[in-house]
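Visitor: Each structure below is given as structure tokens.
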Structure P
């Protein structure tokens, strides 16, 4: 465990795999299609067959629960023009088993029940621990219905639940008996980010993944969801804008089939049905039409990524959840009390000074070229292929009368270095688009899913200080301002006010040149 581990927060749990409350405007299949499905379901329900052929997973139709119409609010194009509200369809999939299986039938019945349930929440109701895994049970009536479904389809309740934080990775592996969820460590490395673990062994775990593709190395968020078919699960996978989604079937080296679904917004889902379990792997922001083209994976890279995931894991059930909670508490206290070993701290400081503290920009550039791995690992992934792809410019960015070193790609500024007391000093960094504005202001610009986000920083000496940020909240359909005026809370503003704020920071035209053309003498 290191300082970076302690400072991170658990922010990766798969909320898109967790059922969230109410569903409105749910569209059903046509009566003819539903009658056919109902006949198949009735036959299979009578036998309560556990194993189901992988052939059911040739498309999302084999996992269908319902469609929901929704309106995507106003979005923007990069040129500032508006995309009007658009009607779209959200699809709900059963990620517990394919069509006709007892798991899918149980999920469908519970899903339908929650659509029509009118039971008022009971403040005095306490959900038994063995049903802790299930969201939205607020009354005895709902619990009775869930117990009825479990009996009907011969499924057991999953049991108690506990959250593992990012520093609990070793404990997570020991408790579930999982060495790794990567089938090929040379291609896919996983750094534990946190998990929701159920007593029966079901889990939803999140990882920061480093994937070595065919052309480059990618960093991404990967979520792994495991559901044992002996237990009822209410987990539902949603696919936004399903009419624009792409799907295909991949065949793993062992012959197993995986259904790959790509959302237009960039998320990719790998769905694998086993005789004993259903596995969903979600990879964030790598698919079709994702707003960062350099992060979009090709079909070949996605297939290679699927091959690098271990779809054959079999976690061990947790025998004593209270004991696990005690171990988690010890782990939390150790994390809070963690202090870096003085010797290691000095070693790290010496390594930083050796690489970063130079007497000229030419010496710094030479060091980056010679020890690129250090700068890629500890400073900015965009330093990769530094000598062949990085660009530079010289400009006084802090008003001290000396030229500072700007580094970046494609005309954007990603790193700024100044000279402080005769030594190179790193001032700011971003993997997004960076610009210099009038008045020694640095702007970091992010454009995701039709939502622009502008962050402004004042450059003073060898430091940057936040000024304010202006962003469009697509989920709320409003612009917001965040800064000292709002006590760093998001304050809604009009579009006109947002445009005025953005226009007040005038970007400077800067010509970048290849870093290999820097005068090294």
Structure Q
């Protein structure tokens, strides 16, 4: 846990475009289990951002229509940050080092500076027009444009914030001078966050979703992450497809792609209708994982043609690539799977003066208006409508796989909005069903379907012309994209060695302890 928390705080310094203190995240933790012990339970930590107390369903409605730009750019787009509180909570419960020790290196690098990367430059250009003057001052150079790669970026204000956190814990961020500066900056630019919102923020420990696939136990995030539910559904649909012989021609075959696409459309239809913050909605989401329900959903699969669902399943009712994931397995066998985000590149593009903290634009992950798509093209229903203190639905999907003895085998997760869950799913199917190596499983070409819009996103140059034509003839609309998400994973081999795989689509690396 010390390594995971220390890495996350360091990313808030060196990768502020997707892992700043002003964001939120999810974490799965599985403790070491020795052969003589019973399997120890894993835990799930939800430090997702929460809507301001003053938020309401019509916050972004103007003349009867949703103005989603207000939920994506500037001070009004920010929800209450969860990263500082979440990391400190995890360290206090499962760590062994002090805050001061864990934060010493991030503080040092914030003061000394780090070299701006080409990824950060591209991300800055994509958001430059939305950034406030403080953000442009922090990441800009000559001619008021983003700094070129190699520029040393020093963040003295952020270093001071980290010093307050090291000294005072969560009070160093959520109360006192730092909190006042955050709120003053946001309120001066029409934001609605308050000191009370910061002071009352609390991360939530939740019971993880536990499912099985190919003899492995998967530990997944529950809502407000949609990832655990969608991934469980996708793996069940994959099992149905495999039992029916749709995978017998192997990876990339038209029958396997057809079945996978159909499963994706079913799962995302349910996501749009049923899922939201479990503390606010009445849907019994556990029923979405029942075998009888999923078999009923799968019944309309037609191997001869595309039959996308018109709506979600029937139940009686009583989160671009602007995220990051890190996987950790220590020498003792403890494991952490953690995904962090500020939503868009550089979040809302807003830094409250004097803080160095890049604020999120997580309010865009709510349904500003039922049926209106957000920046990722996702639509939602009343379950994910804006409410005071509510957590928005997310696609982040941190996962840990354990064998039947309780020993951690794979730690995996991804960045990439709604493409996170489908990319993690494809990587697991590649590894466990198609028996690829971990690196090959991550590098293999990907597809993505999220029900709305009704098109298959398919990585350009990843599939032959004949495959694309066959999918078109089945009735699918094909949309070629450069890449789909970025997955990072670790695997513990049978001889005890740990191997790491970073997605070749983006930056990342594996490092030995």
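Visitor: With distance in nm of label points 7 Å out along Cα→Cβ at positions 120 and 456 derived from the coordinates and found to be 5.1, which of P, Q does the value describe? Don't skip to the answer; put the middle values down first.
Guide: Values: P: 5.1; Q: 4.0.
Comparing all candidates, it corresponds to P.
Visitor: Looking at structures P, Q, which one was P(r) over Cα pairs in 10 Å bins from 0, in percent calculated from, given that it came out as 4, 20, 31, 27, 14, 4, 0? Walk me through the numbers before you get to the answer.
Guide: Numbers: P: 3, 15, 23, 25, 19, 10, 4, 1, 0; Q: 4, 20, 31, 27, 14, 4, 0.
Checking each candidate, the match is Q.
Visitor: Next up: Starting from the value 1.06: which structure in P, Q was Rg/Rh (Cα atoms, Kirkwood Rh), for residues 88-239 alone calculated from? Mind showing how you got there, number by number?
Guide: Numbers: P: 1.03; Q: 1.06.
Of the structures listed, the value fits Q.
Visitor: Kindly point out which one of P, Q the value -7500 was derived from, the read-out being helix-only ellipticity at 222 nm (-39500 (n - 2.57) for each DSSP H run of 4 or more, over all residues; to 500). Present the calculation step by step, with values, prior to reporting the outcome.
Guide: Working: P: -7500; Q: -10000.
The value was obtained from structure P.
Visitor: For Cα Rg over 2.2 N^0.38 Å, for residues 224-431 alone, which of the structures P, Q scores highest?
Guide: Working: P: 1.44; Q: 1.09.
With respect to Cα Rg over 2.2 N^0.38 Å, for residues 224-431 alone, the highest-scoring structure among P, Q is P.
All of the numbers you see were taken from the coordinates with simple rules; none came from a lab. Since the model is a prediction, treat every value here as computed from it, not as a measurement. Cβ atoms are built from the backbone, for glycine too; each structure is taken alone.
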